[in-house]
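FYI, it's all coordinate maths here, none of it is from the lab. Just so it is clear, the model here is predicted, and its values are computed rather than measured. Cβ atoms are built from the backbone, for glycine too; each structure is taken alone.
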Structure P
Amino acid sequence: MPLPYVLLSAAVSLDGYLDDTGPDRLLLSGPADFERVDEVRASVDAILVGAGTLRADNPRLLVNSPERRAARVAAGLPEYPLKVTVSASGELDPGARFWHTGGAKAVYTTDEGAARLRRTGLTPATHPAVDVVPLGPELDWRLLLAHLHDVLGVRRLMVEGGGTIHTQLLQRQLADEVQLVLAPLFVGDPAAPRLFGPGSYQGGRLRLVETRAVGDVVLLRYEPTAPGAGGRTVPADRHWLRTACELALRCPPSATAFSVGAVVVAADGTELARGHSREAGDPVVHAEEAALAKIDPADPRLGGATVYSSLEPCARRASRPRPCARLILDAGVRRVVTAWREPDTFVEAADGAGLLAGAGAEVVVLPEYEAAAREPNRHLDPGLR
């Protein structure tokens, strides 16, 4: 199920608070960071906030720069990103600035919440730019994100709060990126709201991808690393598969073999090894083979690991006694994520996925990465171009 790229954006004090308990909103960011946020808003298809943020802050959620809005229009996009809010109860103020500024809006709610919205007058009939989407008796984040992607065309979603929304998306492993701004002040009030609540999060460590000073605050950008389980994919699966596709670009070109990249990742998100075809001057080594050779066969993490390969692991080969699918199974790995099923260019009716699945491994194909996997192989066959 394709979902939007979900970017969580928040500013916190050094001791992790979103706000204090005073009557006015605590300003954690300065002018330079407000400008950065405006730039991020202009780059996405939709901006989402929870109902609590609407009630507390009454935000407009606009792209403020006329130049950025003009650039969106010139690119064939709406002047403003879609504005989205989520409310299980449907208890929303029809007079809030959210509804009366910018362009299109959507509110995701339950069946009961949709009925309440109709009673309070917040309907498409009274607010033509508003799309009310009931999700059933309860809110379902995966269903919500799938609707945004499939029906409303959202590919990049910026989530600006509040803490409950951020917590839910992280705990459900639905966030592709966290953009966290640290402000140089302390709140120290246990009654004040924090960014993240208690509960179960992904195992292991997130990957730090950027650190940047923005005025007197610091921007930290993180990506999740822990793979999904079984057939369920999570944002980290996409990050690792993208890495495998990038590794394929390092392969020395060959007229007789594919260029492939592979990464082996433990269940907690620790990278165990990576490899690519024809690595280290070996003209016949395959990507998965190169990666697995770097791991101690007795490593207990292999049993819960995932192999990410830009191309379906091979089921038959002439250059080695065992194909890559068999190497993966013999290593104890039981989950493989790939971007592209092997074409008949060199091996007719190749079916590495079938060999893996027949031995009890889960094989996940993410076709949205197929173009990236094919790119370093375009010279092999006109059909790949």
Structure Q
Amino acid sequence: MKNTRTLATVALAATAALTLGACASTDAPADGFDASTATSIADFGTFADLEAAAKAEGALNVIALPRDWANYGEILDLFIERYPEITVTEAAPDSSSAEEIQAAENLQGQDTAPDVFDVGLSVALASTDYFAPYFVERWDDIPDALKNEDGLFWSDYGGYMAVGYDPDAVPAPESLEDLLGADYRGKVAINGDPTQAGAAFAAVGMATVQNGGTLDDFQAGIDFFEELNAAGNFVKIDPTPATVASGETPVVFDWDYLNAGYAADLDGQRNWEVVVFPGTGYAGYYNQAINIDAPHPAAARLWQEFLYSPEAQNLWLKGGARPVLEASMVENGEIDEALYAALPEAPADTVVPSSEQSDAAAALLGEKWATAVQ
């Protein structure tokens, strides 16, 4: 479906390497069935069998899911309410995508290891050895460009890279170049390190396409942040609602839905506006995956099925993010119309990096980022 609020279909096709994979067996599980080998609900038998297996495990470990990120708090609470037999442990909510994988490596074989991941594309592409193949029930409704052909990872929610700012502290920026001015000295932050965090990686991507470059070469974005740093405008503080409230980070590069979350969190405390600069918009999705060594493999798969239900997808929409099942839910009448109508208009020209472009950008950032902003 073509809609001005939808992440452009043409741009999404740039990730065409992520395509539909094979489905699993429809046979019911045999005695002694190992949930870690399941690639779909059919391997358990029925959805009720999957629920029973997850309840028998009695636990689920998630990692790097801040409750104020894309409405994850409400999503987690609904899962906990629906499955009180399953104890959910929320580890390291402020970790980066790369730190999620590091945790899986460090905790391998332990009951505290993460069962599931939510990671940016560049980390997902580099970490497939850590992922177990799985095809959620709504697999066919996920756009082909947004899923790995082997079922190792698949997109969940997305948005546009935007700039949030405190209008009481700085003038309203109208372009990337404005942020190089003296009014923004010591005031511009990004969400994490772009060599590790998806949001920060996307900030450099957005700066690239807004600064005369293309997704084939992120050098223009690195050059912008080098100039921003040389001007004294780049502040190396990871933004949070607390740093925004304190005035430490009055300008923040972050996903539009996260910047909108700052505005909601700080309502009545501090003004916060959000702008997606005119011109080329940079869009991106995060990705779900199951730890191949998940200590609770059935619960991990139940969590994934839950996330791809219309109810959970609408909760991401409530958080200002664009759910990956958006087009299917619109077609099927499952979308929350009021929340959908509230999404800001998307740029007419949208880009999404392909897997090859993400790999090249990650390599370039690993080589040049630290020197550029030291």
TODO: For structures P, Q, calculate relative contact order in percent (Cα under 8 Å, 6 or more apart) and state which one comes out highest.
DONE: Q
TODO: Rank structures P, Q by Rg/Rh (Cα atoms, Kirkwood Rh) and report only the one at the top, that is, the highest.
DONE: P
TODO: Supply the structure label, taken from P, Q, corresponding to mean count of other Cβ atoms within 10 Å over residues 306-313 with the calculated value 30.6.
DONE: P
Open item on the list: Given a value of -10000 for helix-only ellipticity at 222 nm (-39500 (n - 2.57) for each DSSP H run of 4 or more, over all residues; to 500), calculated from one of P, Q, which structure does it belong to?
Closed with: Q
Task: Structure responsible for 15.6, with mean count of other Cβ atoms within 10 Å over residues 146-153 calculated and labels P, Q on offer - done: P
